[in-house]
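Participant: Each structure below is given as structure tokens.
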Structure 1
Amino acid sequence: MALIIFDFDGVLADTLNDLIQFGQEVCDELGINHVVKKDDLSNLDLMSFASFGRACEVPEYLVDEFVHNCLKRFAEKNSPPEIFNGLSSIVRNFSINHKIAIITTNSSQNVKAFIVEHGLDECVNAVYGVDLPGSKAQKISIARDQFLAGTKRESVFMIGDSLSDIRAAKKASVTSIAVTWGHQSLEHLLSGKPDYVVNFPFELIEIIEK
């Protein structure tokens, strides 16, 4: 049995358009003269709503408000984001023999609404959102201790679409898998030296079930 940890935005949830739209709306609301684009996300060293705000030229004293207002827009959205093609069945299959967790800089509330919408609430064992204290690396360690205490590094996988996901996995001494369908470029991901890089969801099965 393995512990398989997914990041949320850009890995499970196709949120790029929402992030750009909501980021622009909040910048306009706060009086920030900035045109939000994918490049504001693609080269972040730390993938978070706070870092996203700073990339959008939000002054430090307004960053917390930017984060709050972006998360509020996700919560108030009429329906949760779409799941990337193929990942729903992959998560269901993984959940038969493995433990599944989600660690994200989005809110636990938004993630739980998403997994319910896509019928995955019985497949995901835990959600660790931005509302819970600790860094992503600390949350990886908490999840490992909760579900697979004493197991080897190779039994825990962190699947992410950002450089900060890879770094968090390395800091927590677990296997890092970078996906290329998310918010950051392949070049940026490779700078973190992930253990694996996958271009399509089905490749996750080959790595984890080998």
Structure 2
Amino acid sequence: MDSKTQIVDVPISGKPKKRSTGIVGLNLLLDGGYPSGTIIMLYGTPISGIDIAAQQFWKVEGEEGTYLITDGDPDIGMVDVAELHPEMYLPQMVGGKIIVDSMSPVIIKYGIDGALHFLRLARDEIRKRGANLMFIVYTGIHTQMEMTRLMRAADIVIEFTTGTSQNDIERMLAVQKIKDSAVPTRLLPFILTDKGIEASTTSRVV
């Protein structure tokens, strides 16, 4: 691993380098991390942990990244883009890890076509740089057609779910799509701690 970039060299010829997700169990599920040059979509409810997963990816040490926040109060280091048109996000995108938290206000304000136009422009940029773009989408807000179009635009799609079992809250993530690769057939259980997401390294078989 290159300690400066947090990109892992995959020994198989012709495979892209991978960037750590910031979550050990998810790295294992993805055979090393997110392939460089890809767009990643995380979707779930506001309490499912998707924002925490995005922040852990952004905070992986050793490489610069940009966290664009479209609503709410930005934390230290985040860039407030609430008043910017999505095309104006592009000059703000510095480093190898670009986060858009979240795409939902963009879709509401500019429509699904405006959001997809931004993703098309961003795809060219991140591919040239070998970067990753991750965006969050909240469920229960958008139409099924809008969600479908976003999933088609993404290279990797990960769903976060929350349920209950007796007296316990159960949180799971499922990798639903990886472009040009086999999709893992296991759910990944995880918990939320004061340090963020801790995922099991032994995944549950569906």
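Participant: Given that distance in nm of label points 7 Å out along Cα→Cβ at positions 168 and 192, derived from a single structure, equals 0.8, which label among 1, 2 identifies that structure?
Facilitator: Traced to structure 1.
Participant: Moving on to the next point. Out of 1, 2, which has the highest value for distance in nm of label points 7 Å out along Cα→Cβ at positions 32 and 96?
Facilitator: Going through 1, 2 one by one, distance in nm of label points 7 Å out along Cα→Cβ at positions 32 and 96 peaks for structure 1.
Participant: Looking at distance in nm of label points 7 Å out along Cα→Cβ at positions 56 and 184, point out which structure of 1, 2 has the largest value.
Facilitator: Once distance in nm of label points 7 Å out along Cα→Cβ at positions 56 and 184 is worked out for each structure, 1 has the highest.
Participant: Of structures 1, 2, which gives -8000 when helix-only ellipticity at 222 nm (-39500 (n - 2.57) for each DSSP H run of 4 or more, over all residues; to 500) is computed from the coordinates?
Facilitator: Matching structure: 2.
All of the numbers you see were taken from the coordinates with simple rules; none came from a lab. Because the structure is a prediction, the values reported are computed rather than measured. Cβ atoms are built from the backbone, for glycine too; each structure is taken alone.
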